[in-house]
Structure I
Amino acid sequence: MAKLTKRYVESIQNPERETILWDEELAGFGVRIYPTGRKVFIVQYKLNGRTRRKTLGRHGIVTAEEARKDAKLVQAEVARGSDPSAERKARLRSPTIKELGERFLKEHVAVHCKPTTQTGYAGILKKVVNPVLGSIKTSEISFTDIQAFHQKRRDTPYLANRGVMILSKMLNLAEDWGLRSMNSNPTTRIKKYPEVEKKRYLDESEQERLGEVLTEMLAAGEITRYVFAAFYLLLLTGCRLGEIQKLKWDYVTRTHLELPDSKTGRRRIPLPREARALIDMLDRREGNPYVILGDHGTGHYNDMQKPWRKIRARAGLEDVRVHDLRHTYASVAVMNGVDPFMLKEILGHKNLSTTLRYAHLSDDAVQKAAGKIANRLATTLNGLA
C-alpha cells in the first residue's frame, strides 16, 4: 500500500489481470488498474452490512487529489445514511419524462380515464410537455425545470396549467412505482395561471335565428334529420355533445335518458316532452343501436363539428361552440328561477361550484323583474297624480 498520488499512479505497470490498489492514508479509496493500462479511481464503503463500490473517475481526466476529495464526500454521505452507488444506478435506470408519460398513458390513463380524457392527455404530453421536458430523467426533474416549462407556456395558460397538472399525476405515480423518493413531487409549489373561462349564451333572438337556420337547412337537405335532432336535443336537455352523439335507444325511456356512463358516471337526465317528440320522429336502423345515425354503417354520427360550422356561419353565430348550447340551457334555467341544486342534478355537475358559475345570470332576471315592478308602480302613481 502507498499513498495514491499522480506520480505513483502513473508509475504503476500494467498488470496481467484487473487489480485494485488501496490508498494507505484514506481507507476505502483505491485505484482499479486494467491490463490495458486503464486506471480508474474508486471508493469502497459498507452500508447495512453490504460492501459497495462507486467509480470516481478515470485517471487522466480526474486527478488523484480530486478523486481523494470525492471519496471523502462519498464517505460523508454514507455516514448520513445515503447510498451513492445505488442512487447513481437508480438515476441511470430512471426513465425519461417521455418514457414515464408512455407508461402513465398505458398503465393509468387507459385504465382509469374516459376516452376523451385519454386523447387529451396524450395530446398535451406529445405537443406541450415532451418537446420541453421529455428528455429529462424522472429522478432528476426539479422544481426549476417545471417552473421554466410553465413560464415558457405563459401565453397559453390553459395548456401550461394542464401540462403541470398531468406532470403532477405522473410524478405522484413515479413515487408509487419507486422511481422517485416519496413526497418529492416538484410540481406542488407551481402557481397556476388564471384562466378566463369562455362562456357564450344565445339570447332569445339568437335562439330564434338558430332554430330558423336548422329548419331551413333540414328542408333543403343540407343536414340530415339526425343532425337536426342532435342540435335541438342539446338545447332542450342541456346534455354534453358526447351524451347525445353516442345516445343509444336502450337508454331512452318515456321520461328520461338513462345513461350508464358519462363524464361524471351514471346519469338520469330528464327528457322533456318536446325532446321526446324529436326522438320519436327518428327512424331506427337495423343492427344499429344509436339514436343519432351517420350516413351509413352501424355507428353513430361521427363529426358533429363539421355541420355545426356550416350552421353557425349561416346563422351569423361564428363565435358559438357546440358546448355553448349547454351553456345556453343553463342560462335559461337560471334566469327562469331554477334552483342551483336542482340544476346541478340536471346538468350532471360533480360540484355545486360549477353550477354556481351561472348564478350571476339570476341577478339579471331579478333586475328585470324589479324594473317591471317599478315601471308598473310608476305608471300607477303618475295616473293618480
Structure II
Amino acid sequence: MKPFDIPAEPRITEMAWPTRIVLGAGALQRLPAQAQRLNMKRPLLVTDAGVVKAGLASRVLEVLKTAGLECAVFDGVEPNPTEKDVFAGLETYRHHKCDGLIALGGGSALDAGKLVQLLTTHEPPLSRYDDAKGGDQYVKDDLPPLIAIPTTAGTGSEVGRSGVVTLADTGRKTVIFSPALLPRAAIVDPELTLGLPPGVTAATGMDAFTHCLEAYLANGFHPLADAVAIDGIQRVSRSLVTAVREGKDLAARTDMMIAAMQGAMAFQKGLGACHALAHALTPIAGVHHGLANAVVLPVVMEFNRASSTTRLARVAVAMGDTTNAREDVLASNAIDRVRKLNAAIGIPARLRDVGVKEEDLPRIADKAFLDASHLSNPRKVTEADLLAMAREAW
C-alpha cells in the first residue's frame, strides 16, 4: 500500500488533546477527588430518566454523599436533547445555586450538560452558537466546570468539544462547538456499561465506529487523529461483537469505551456524509443516531470508495483482513466487513427496517444537505447524492 500522503505545500495545523481522563473499572470512586479539584461545592447532576431507572444516578449520588458533597439533580434530558431540555436544566442549576455540573449518561445527557453549562454565562438563543455559521466565535471560556461520566460507549462526548441539540426554530440537529465546552474531567468506568442491553450496545458501538471511520476518511489533515481513528477501528472490530453477546465482559466493555473516546478525539478532523444523513434521520424518522449511522455507513463507504481506496484498504486491515490483496480489493473488503459486523450484532440492513418511510427520503436528503458534516466528506456531496444514498440504503 502507498505511504500516507503528506501535503505537497507546507501547512500549519493546530491540534489539541487536553482532556483529563480517569479510566478503568471502579473509576467512579475517583469522582469526589475530581469535583474537589475543580472546587465544586454544589454541582448539578444532569442525566435522563433511563439512567435514573437503571440505578446509575443513585450510585453517583451515593459516591458524592459519602465524600460530603451535596448534589442537585436534573433528570429531564430526552433521548435526543432539545432546547427545551437545556433551558429546563438551566433553571434547575440557577434555582439550586449550583457551581458546577456533572453530566451522566449517553451522548444526549453529556451534550445537554455542556449546553446547560454554556447558558449559565452566555445569552440565548442556542442558534447563535451554531458551529456551521461560525457561532464558535461567540463562546467564551468563562464557564463553570463540568465532569462527564459516560454510561454508553458511543459518542465519546466525554472528551469532545461539542454538544448536539435540536433547535426549536429550525427543527434541525445542530452542532455547537468550542474548546471551552471540553469537560474538565472524564470519569470513564466500564462497570457503568455492564447493564446495557445488546441493542443499545450495538447501536452506540457503531456510532463510535462511524466516528473513527469517517474521521479517518475525512478530507482534513490531522495525522494524530488518523492514528487514533485507525486504532479505534481496530478496537471496535475486535470487541463490539463480544460486548453485544457477552455484556458482562469487562475487557470488551473497556475496549469499547476507549474506542468511543478515540472517535470523539478523531472527529475534530471532520466527519462525512454518513453523519449528515444520520443527523437528518433522527429528527425526521426518529431513528437512534448510532443505528442510523450503522445502516447508512456501508452505502456511504461505497460512494467514497473510488476517492478513498488507500485509506479504505487500511480500514480492512485494521478490521482483521490478512489477505494482502490489492488496495482496490481491500477497499471493497472493508465495506463487506462493515456489513458483516452490522449483521453479527443485529443491526437491520435497510432503513425501511428501522421505520423510515420512503416518502420521507427527499426531506431527509434536504435536511442532510444543510448539515455541515458532509463538508469534510472525502468526495464532494450534492443534495442529489444524499438522496441517492438514502434511497440505496432504504
Structure III
Amino acid sequence: MKIAQIVCRFKPYKGGISNMAAEESLGLAKLGHQVTVFTPLYNVDDKNYKSDEFEIKRLSTFGRLGNGAFLPQLLWSLKDFDIVHLHYPFFGGAEVVWLAKLLNESKINLVITYHMDVVGGIFMKPFFSFHTKFIMPRIINSADKVIVTSLDYAQTSNINALVAKTPEKFLELPPSVDLEKFFPSKKNKELLYKYGINSEIDRVMLFVGALDKAHYFKGIKFLIDSFNVLDYSGGQDSNYHVKLLIVGEGNLKNKYKDEVSKAGLAGKIIFADPVTDEKIADYYNLADLVVLPSVDRSEAFGITLIEAMACGKPVVASNLPGVRSVISDGVDGFLFEVKNEGDLANRVSKLLSDDQLREKMGQQGRQKAEKYFGQEYLIRRLVGIYEDLLKS
C-alpha cells in the first residue's frame, strides 16, 4: 500500500504524537508498505533527520499557530495514496485534508487518529473552543475510520457525541512500544556517576516528556512544586533520599531550572542533558519509578507509561481518562488524584519504601507491555484497519 502519514510535528521533535507517527511509519515500512510522511518545515535543521525506510516531506508553512501550520500543498499532494492517515490535532493541516477529502471523496481513503482534546491556556482557549465546536466535528465526520488510543478517553472527550452517534466508525488502537529496545536491565554506572546518584541510598523518580509550551499539560510545574511534599513523605528517619530526574527538551527547560534553583532543590531535582532515542531506555532503567503528573485532559494516554512498563518499572500517573486505561491501579502502578500533592506523595512513598512492591509491579508492567503494546502486533492491527477500509 501507498500510505501518507500527516502530522503536525515529526522527528527530531520529541512528543507523543510525533513519536507515535514515527513508530507507525517505521513499522509499516518494515512490512513492505510505501510510506510518506507530510509535516511542516519549522526549522531548517529538521531536514537533518532522515529515514532510510520511508520518505519525509517537510512542507513550507503559510502561517503558523503553535505546533500547527497552514499547508495548502496538501490539497494536491494526496490523490495517489491508497490511505491518507491524519494525526489530529493539526491546526492548519487538518482543515486542508478535510477540504481535499470533500473535493475527492471517492479517491481519498481517510483515517484519522484522534490523539487528544485541545484545552489551551487563557489566550488560546477561545479559539480552541470555537474550533472544537464548529470545525473539529466536520473534520472527524469526513474520515472513513477514526482511531482512538482508548475508548475510555474518546467516550469522555470532545468527540463523545460523535462516538455515540456512529460507534462503528471508531476503533481503539493504542500506541506501541519496541520491546527489543525497552526492556529491564541494570542501572548504567556511567549515568549514575554523571548525575550524582548513589544507588544504595537514592530512590529515583523519572519524568520523560517535552518541556515546551505545547506540553504545559505534562505537569512539570506541579511536580516541582510538589517535591518538598514528596521528599518529606519519605520520612526524616527513612533510609533513602528522593531524587527526581527530568528527561526532556523544550523552550521552558531553563525556566523550570530557574524555579528549581530558587526553591533550593538543585541536586534533588536533576535535569538530564539531551538524550538520544538510542539511549532513552538506559534512563528508564535508572529509575525506581516513573511519574506522569499531567494536569488536564490534553494528556490522553502517556506513551512514557508503556515504555516504563516495558523496562519493568512501576508507574505513578494522574487519574485522567485514557491515562487510567493504561494502568491497573495497585497492580502495575498507582493512579493519583489530579493536582493533589498529598495523594501523589502517598503513592510515591508507598513504592519507594517497599522494594518488593516495586519489583512485583515492575514485573506486572512488563507482562502487560508484552501482551498488549508490542510494536509488531499493533502495527499489524493498523494494517488490518487499512485493508478493511480498502475492501469496503
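Things to note:
- Between structures I, II, III, the calculation of volume of the Cα convex hull per residue in Å³ yields its largest number for I.
- Parent structure of the calculated result 4.1, given that distance in nm of label points 7 Å out along Cα→Cβ at positions 150 and 294 is the read-out and I, II, III the choices: I
Just so you know, all these numbers are worked out from the coordinates, no wet-lab data involved. Not measured: the values here are computed from a predicted model. Cβ atoms are built from the backbone, for glycine too; each structure is taken alone.
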